[in-house]
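Each in structure tokens, the structures are laid out below.
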Structure I
Amino acid sequence: MLEVENYAYCKARMKAHIMSIDEKTWHIVLIGWQLPKIDTKSGRVVKPEAQWTTKEDKLENANSKEFQSLCGVDL
């Protein structure tokens, strides 16, 4: 269990665990992730998933892995 007394230990273990998944997953922890967006006549909107690039798919997958690692929750 994470407590003040063992925070440094848990932090180092969690970082090592997430980095072991892959580099992009750790990158998501550091900078965050947002849904891809496109510009339309009505403004900036969320890009339909069917139009995502391979890179956008990989980043979303890394975000899911990160979320699962931290929260133990499937989206």
Structure II
Amino acid sequence: MPTLTALLEWVQREGINAVWIVMVGFALKYLFEQKWSKFLIFLLAAGATAFVVNNPRVVSQAFEAVSNLFFR
């Protein structure tokens, strides 16, 4: 039976590359415009996004644990 493992690994690898490219671009934009609050908020959001893309199993397990707290 075919699986989607190879596809998921490719999406994960390319997704994090895309996140890094966008993160560096916007960070430089905000840095040159000297919009410090946007710069810091964007770095935090991009870091969280990069974590989710790199660790989908950890994030899904965390959501499962939180849902078990509320619905069991």
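Say we calculate relative contact order in percent (Cα under 8 Å, 6 or more apart) for every structure; which of I, II gives the highest result? Could you put the intermediate results ahead of the total?
On the way: I: 28; II: 32.
Largest value of relative contact order in percent (Cα under 8 Å, 6 or more apart): II.
Ranked on distance in nm of label points 7 Å out along Cα→Cβ at positions 17 and 33, which label among I, II comes first with the largest value?
Structure II comes out on top.
Starting from the value -31000: which structure in I, II was helix-only ellipticity at 222 nm (-39500 (n - 2.57) for each DSSP H run of 4 or more, over all residues; to 500) calculated from? Provide the component values of the computation, followed by the final result.
Details: I: -18000; II: -31000.
Value -31000 for helix-only ellipticity at 222 nm (-39500 (n - 2.57) for each DSSP H run of 4 or more, over all residues; to 500) corresponds to II out of I, II.
If Cα extents along the principal axes in Å comes out at 50, 35, 11 when worked out from the coordinates, which of I, II was used? Could the numbers behind the result be given before it?
Details: I: 54, 22, 21; II: 50, 35, 11.
Derived from the structure labelled II.
Could you tell me which structure in I, II was used to calculate distance in nm of label points 7 Å out along Cα→Cβ at positions 9 and 49 as 4.0?
I
Where a number appears in this text, it was derived from the coordinates with a stated rule and is not lab data. Keep in mind that what you see is a predicted model, and the values were worked out from it rather than measured. Cβ atoms are built from the backbone, for glycine too; each structure is taken alone.
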